[in-house]
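What follows are several structures.
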Structure I
Amino acid sequence: MKKVVIIGGGFGGLAAVKDLAKHNFDITIIDKTNHHLFQPLLYRVVTAALSPGDIASPIRSILAGSHNVKVIMAEVTSIDKANREVKFNGTSLVFDYMIIAVGNSHTYFGNEGWVKFAPGLKTLSDALKIREGVLLSLEAAERLSDKSRLDEYLNFVIVGGVPQALSLSERLLK
């Protein structure tokens, strides 16, 4: 049986696994988390409209009916194309075919100083950190004795993610 390694448990990785699982392959999916995250709803975790568990499902549960699929929680450290070997957690796995579906990341276009003011929103950890910052800002605004400084605590800038940004701004205004 041919061995397939899929790196990434996002939409692309899971779609590949589900399609290939119908055929005669020995499939291993590797992801650095043990869950699939529905990223389009991360903004709802930021606004406390949803809990993290509402948008994160265990990869093993999603693929429970696929008997030729193994799930490994690890971060891939290197790929040896010549020997068809993927390395992670001090071990390695040989493959016949590989699919790399690790998604993308945000960029600051060389302006790393922006990180402090413009956190990315790609993980549950990011969402919870932003939510905490928003809530702390709202708490600080409530305790202000000098109400002329309210704008410092009640103004938020959202960049990108138009549908999410609109919904987020509507929830913040409530």
Structure II
Amino acid sequence: MLVDAIAKLGRHGLRCVLVGSGNGRYRRQLVDTIARRGLNEVFQIADDCRDMPAAYKLADLVVSASTRPEGFGRVIAEGQAMGRPVIATDHGGAREILRDDETGWLVPPGDGRALADAIARALDLPQSKRLTLAERAIAHMRAHFSTKAMTDRTLAVYEEILFPEAAQLDPRGPVAA
């Protein structure tokens, strides 16, 4: 989907780095698609990256164009935590992790034109709006996806399961007995 979107975008001088150790048939298909679209100069495939924070900081934009819903898209969360503009497909965990038009953008799965439009919008952001988006994204990640926030929510679910009568009696929510 990203290759299709970049082809539709028609901008010269872009560099897209695909990070991951995907091998086999999918990787061959990806390499073939990039070549067939004449985008070998645009795309680089990096197998593994041992310093993802540095990779995110070097990126102007982070894109998670998965066609299948993910439970928790780490790329989406990590990109926002590093203050990068993030574009993700509108399904699965992306809907919970990213706030559309606040901390990034959601696009319909499989819609290369919508992804291309979102990429253009993100790349054209003035610096002041880029900084505002980064501040919002970092604050959103700290508030909702810190280790403490996620642990507290997990423990609340356990308490609700273990002590359902306490959850029903206490309007504040589940409380351990």
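Please treat every number below as a calculation from the coordinates, not as lab data. The shown structure was predicted, so the numbers you read here are calculated from the model rather than taken from an experiment. Cβ atoms are built from the backbone, for glycine too; each structure is taken alone.
What to note about this one:
- At a computed 11.9 (Kirkwood radius over Cα pairs in Å, for residues 55-126 alone), which of I, II: II
- Given 18.7 for Kirkwood radius over Cα pairs in Å, calculated: source structure among I, II: I
- Ranking I, II by relative contact order in percent (Cα under 8 Å, 6 or more apart), the structure that comes out highest: I
- FRET efficiency 1/(1 + (r/R0)^6) of positions 15 and 47 (r between Cβ atoms, R0 = 35 Å, to 0.05) from the coordinates reads 1.00; which among I, II: II
- Structures I, II were shown, and distance in nm of label points 7 Å out along Cα→Cβ at positions 7 and 119 at 1.1 was computed from II.
- Which entry (I, II) yields the derived value -15500 for helix-only ellipticity at 222 nm (-39500 (n - 2.57) for each DSSP H run of 4 or more, over all residues; to 500): II
- Mean count of other Cβ atoms within 10 Å over residues 39-46 from the coordinates reads 14.1; which among I, II: II
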